[in-house]
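Listed below are the structures to be examined.
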Structure I
Amino acid sequence: MWGRFVVSGEDRTVDNGTVNSLPPPAAQWSGSNAFRLMPDDELAERRSSATSTLHAGGKSWTLEYDWVHPADGTQSGILLIGSAGDDGQVTVAWTDSWHQQPTLGVLLGRFVDGTIAVEMDYAPGWSWRIALRLGDDELRMVMHNVMPDLPDGYVVMDAAWSREA
C-alpha cells in the first residue's frame, strides 16, 4: 500500500510484521487529543475520551471518541473496525462530526504489530490516513492528511488515551 506508515513525526511502523486479529477489550478510555488544521499550525491539545466496544461476537469493534476543536467546540467520531484477515487486511468505516461527514469514509489497510494503519483517497492526490496503536492499557489514534505537495502527509490529530479503571 504505502510501505511505511507514519504514526508520528518520530515513530514509524513497517507493515510487514506480525499480523494481529484481536481487538482491544471493551473499555472506557480518557486522555487528550491534539488537533491542527494546516501543517504549519501548532497542535492544540484538549481533553478527549473514547469507548471501545466489541460487536458481532468479537469479530468487529467500534471506537467512539470525542475531541475538542479550538474554535468549533466538542466534536465526536466513530470507527467501525472489521477483523483482520489472515493477510492482515482490515476495513474501517469512519464518520466524524468535523472531519468526515455527512457520508461514511471507508479506509483500507492492515493490522500488524499492534497497529491498525488504514487509508482512503478523498480527492485526486489527497488522502486520509488513520493509525490506531493498541496497548493493554493505552490506545493511540493518529490521523494524517496527505496533500499533493506533502505526499507523506502531516499529523492532523494525535489522541492518546489510557484505560479507565
Structure II
Amino acid sequence: MPRIKPEDAERGALAEAAFRQWLDASRLPYIYATQTQESLPIHFRGALKRPDYLVALPFVGTLAFDVKSKNLYGGAYLFDVSEVERLDRFGDLFKIAVFFACLDPQGGPDSRWFRVETLRDHPRKKLRGRAVHVVPLSYGLAVNMQLSFQEALRNAISLA
C-alpha cells in the first residue's frame, strides 16, 4: 500500500470533513467507517478496503463513498489499481454500490463521482512504480455540492 504524504492526508481529511458537513446539512443518515486495521477481519486485511461513508437513502438502499481530494493530470484522475480492486471487492461482498467522491482540492462546490466497479475498464499506467487507472474527468458524474445530497444525486443520475 502506498504511503500518503502528510499534506495529502491533511487535504483528504478536509475533503472528508466537507463531505460529512454536506451529509449533515442534507439530513441523511450515514455511518463514517473508521479506517483502522482492527475494523476488518484478519483474513481480509490487505484484500479489502472500507469506504469512508455509508449513506442511507431511507426506504431505497445504501451507497458507499470513498472521499478523495484529487488533482487532474492531463484532464484525468489517477486511481490506484490496488485501491480500486480492494474497494470493488468490498462492494461485491456487501452488494453495495461504491463510489469515489472526488472533491475540489480548492474547496469549490463541484465534485465528480466515479462508480468503482466501472474503473477497471480504464487504461492502466505505471506512475512512480505503482499502477494507476487513468480516468477522464468527463467519465465521472458531475455533482454540485451547493445542492442537497438528494438533489445533487437526482441531477447526477438523471436520464434526461
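A few points about this structure:
- Read-out mean count of other Cβ atoms within 10 Å over residues 82-89, computed value 14.9, structure in I, II: I
- Taking mean projected area of the Cα convex hull in nm² as the criterion, the top structure among I, II is II, with the largest value.
- Test item: helix-only ellipticity at 222 nm (-39500 (n - 2.57) for each DSSP H run of 4 or more, over all residues; to 500) calculated as -9000, pick one of I, II: II
- Structure (I, II) behind the derived value 0.50 of FRET efficiency 1/(1 + (r/R0)^6) of positions 66 and 146 (r between Cβ atoms, R0 = 25 Å, to 0.05): I
- Identity of the structure behind 42, 36, 18 (criterion: Cα extents along the principal axes in Å, for residues 58-137 alone, calculated), options I, II: I
Just so you know, all these numbers are worked out from the coordinates, no wet-lab data involved. What you see is a predicted model, and the numbers here were worked out from it, not measured in a lab. Cβ atoms are built from the backbone, for glycine too; each structure is taken alone.
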